[in-house]
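Visitor: These are the structures, in structure tokens.
Every number in this text was worked out from the coordinates using simple rules, so none of it is lab data. From a predicted model like this one, the values you see are computed outputs, not experimental measurements. Cβ atoms are built from the backbone, for glycine too; each structure is taken alone.
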Structure P
Amino acid sequence: MPSAQDLIDEASGCVALGDLAAAALLYREATRLDPQNFDAWHSLGMALMRDGQHQAALGPALMATDLRPNDLLAWTALSQLHVRMGHIAEAETAKANARILSLGGKIARDGPP
């Protein structure tokens, strides 16, 4: 049985070949195997967004920011997704979080207080 990382690697190959639907299926299976895997969630959201499935991409994109609240790329991708969906207020909020991170700030504390 392949690991979540094996599935992510295979999905990345599908993205490189332009097969976003196959990639999304593999990324989704990776999230099922390892629900805490940031790369699987983030990549699933990106594949769905690139495939024009904006509503389907929203859950994975939000999960990525939940798993890594201080990840600049996750917030940037979420902002882009909200823009494509016409959710301007949400896009601005995500963009602001990305800006905070780009300046060296934090959105959430890393680890326990």
Structure Q
Amino acid sequence: MIEISAYYFGAIALIMIGLYAVLVKKNLLKMLVGLSIMETGVNLLLISIGYINGKSAPILSEGIGPKQAVDPIPQALVLTAIVIGVATTAMALSAAIILYEKYGTLNIEEIRRLRG
């Protein structure tokens, strides 16, 4: 039980660190790194919710029955979330490159000032 609560604590800590970076930092790249850290925390939280102590991964092999395996749905959801997260991070980084080429900075306040 102590191990599971450590996973929850780690997940919440990652989410809070990422949220801090997104809300406080002014550099667009730092905000994207914070968003990626927050996404990792959410993935860890989903995996730790689906974890059951003493059960194994749902892989078909001898000696492992359905009652001895964990639910594969959280694992599939996190795998899907990782793929979506990589795609959105790549798209956000390409938008940051375009903003840097246009305005010459990645500071959000400076971009807002130059835009208006």
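Visitor: 65, 28, 15 is what came out when Cα extents along the principal axes in Å was calculated for one structure; which of P, Q is it?
Guide: On the way: P: 39, 36, 19; Q: 65, 28, 15.
It must be structure Q, since only it matches.
Visitor: Of structures P, Q, which gives 17 when relative contact order in percent (Cα under 8 Å, 6 or more apart) is computed from the coordinates? If you can, show how the numbers build up before the last one.
Guide: Values: P: 17; Q: 25.
This value belongs to structure P.
Visitor: Here distance in nm of label points 7 Å out along Cα→Cβ at positions 36 and 92 has been calculated and equals 1.0, so which of P, Q was it run on?
Guide: Details: P: 3.7; Q: 1.0.
Of the structures listed, the value fits Q.
Visitor: Of structures P, Q, which gives -25500 when helix-only ellipticity at 222 nm (-39500 (n - 2.57) for each DSSP H run of 4 or more, over all residues; to 500) is computed from the coordinates? Spell out each step's value before the answer.
Guide: Working: P: -23500; Q: -25500.
Comparing all candidates, it corresponds to Q.
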